[in-house]
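Each structure below is given as structure tokens.
FYI, it's all coordinate maths here, none of it is from the lab. If you're wondering where the values come from, they're calculated on a predicted model, not measured in any experiment. Cβ atoms are built from the backbone, for glycine too; each structure is taken alone.
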Structure 1
Amino acid sequence: MKVVLLAGGYGTRISEESVFKPKPMIEIGERPILWHIMKEYAHYGFTEFIICAGYKQHMIKEWFADYFLHNSDVTFDFTSGENLMEVHNQHCEPWKVTVVDTGLNTMTGGRIKRIQKYIGDETFLMTYGDGVCDVDISKLVEFHKKHGKIATLTTVLREEQKGVLNIGGDGAVRSFREKKSLDSVPINAGYMVLCPEIFSYIDGDSVSFEQHPLEKLASEGELMSYTHRGFWQCMDTKQEKTLLEKLWDSGHAPWKKWED
């Protein structure tokens, strides 16, 4: 099952750093938050990624282009008059990563639509490239397969300005609305499982995935909520980045399930 990561936005609320790089490339513990998210999925055996890039997308491509080299022991041999390189040990994760330029001003739905050809007719995972979580992704996928609906999203209880959900007792999402004011109710934390039928709900680049597609799915009874009561934190602001850095530096980052 492939993992789609939305990584194309401007990140204007953390402009202190996003002016220099895409928000998903802002580092926590000397690694981009995008890497942390990918490590989460890889821990559960999901190692094929499609990154929906946009703003400063070349920086994401360059980071992955250099990743193997930077995580290997290498001999450069110029003695024969040639540039020979021998890799002795490499410490890279066994990942397959496709970085797609989904446009500079494309909305979230449009970015998902643009990577349809890389997904085909498969169910896939999707989340945002700026938030970490300790949700059990295997259980999330199991929940999705069991209910048989088109879409599952992970919800958390937070007083945040995010997409707000009305969830029935059976776990079905009755309605979906975008942020209005501070709400102490279930919110959309990302970490979604989506059947390929989702592409028919997206018309083009101008579609915000959090509006028409999710709202329509909810109205049709095709959107389910997987409630997560553990850790989740986005990185919208400098203060939130500092919080994540402190957790990482403490050695007890809740989202770090993998072994070093």
Structure 2
Amino acid sequence: MDDNYQTYLNRVARMTLPEAYKSQIQHIQESSKFSLTPEGERQAMPFPGYAVMTPPSREEESENLAFYAKLQSYQQELLELPLNSELIMPVPPTSLHLTLADLVWESAYRDICEKNPDFEQQLRSCFAEIFQQYQESMTNATHPIRWQMLGLIVMPRSIGICLAPQDQSCYEQITNLRRGIFQNPKLIALGIEQNYHFTAHITLGYFGEISPDIDRDHLSSMLQELNQRWLLSLPEFVIRRAELRKFDDMTRFYREPEWPILVI
């Protein structure tokens, strides 16, 4: 289901063009992952599930410290734009991460757990096998797996930065891992299926209150200018670990010490 290497590059490159900002901003929507409290503050709403991801920034290996330091400064620049303060709800800097495979979330997660009380234990057991099989297939793998920040992207309910692989091998190692996940018979039997083409991105924030009189053209121009400034210094991201992680909402992604990990 994922794109081949060249198709991926073409697709994500288009997402960072000014025309894409203009188009996407016409269709942005308030994210249901955050809601207003009675006091008028936005808080993260329950949104439970599992994903395979790189370690969040607070736990990242040392070689990506510079990347996350730069990304946090970019996030701050985004939040300092002259916008309605409720428009963008930031992801906590300590929770920034790259999702390698979305597995199950919200109502689908709740339904599966209700029907199968052993789901979570079976899921972890399944990933211990998947990661082991992938590790054994890595005999000709290129190390390390390097990706580069490509630019800012606007999605229907969120905003973030997009990543592009350094070369075809770096891309195919990740898509091979995704194929090993989503084509695994045991995982399919648990009710896990692939829902999206892979678009490597790190979410910086979710859209909150979208005022009826928002100046979408001006917002598009500000994001274009911001992206142009960022293009002067695009940090590199190295993928060395893939981890099965659980989340209760979009502000914290966690794992227990015994849960399976893949060291790439």
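Things to note:
- Among 1, 2, structure where semi-axes √(5λ) of the Cα gyration tensor in Å as derived comes to 33, 20, 18: 1
- Ranked by relative contact order in percent (Cα under 8 Å, 6 or more apart), structures 1, 2 are topped by 2, which has the highest value.
- Source structure (of 1, 2) for mean count of other Cβ atoms within 10 Å over residues 78-85, computed value 12.8: 2
- Highest-scoring label, criterion being FRET efficiency 1/(1 + (r/R0)^6) of positions 190 and 246 (r between Cβ atoms, R0 = 25 Å, to 0.05), among 1, 2: 2
- Which of 1, 2 yields 1.7 [distance in nm of label points 7 Å out along Cα→Cβ at positions 70 and 150, calculated]: 2
- For helix-only ellipticity at 222 nm (-39500 (n - 2.57) for each DSSP H run of 4 or more, over all residues; to 500) computed as -7500, the structure of 1, 2 it came from: 1
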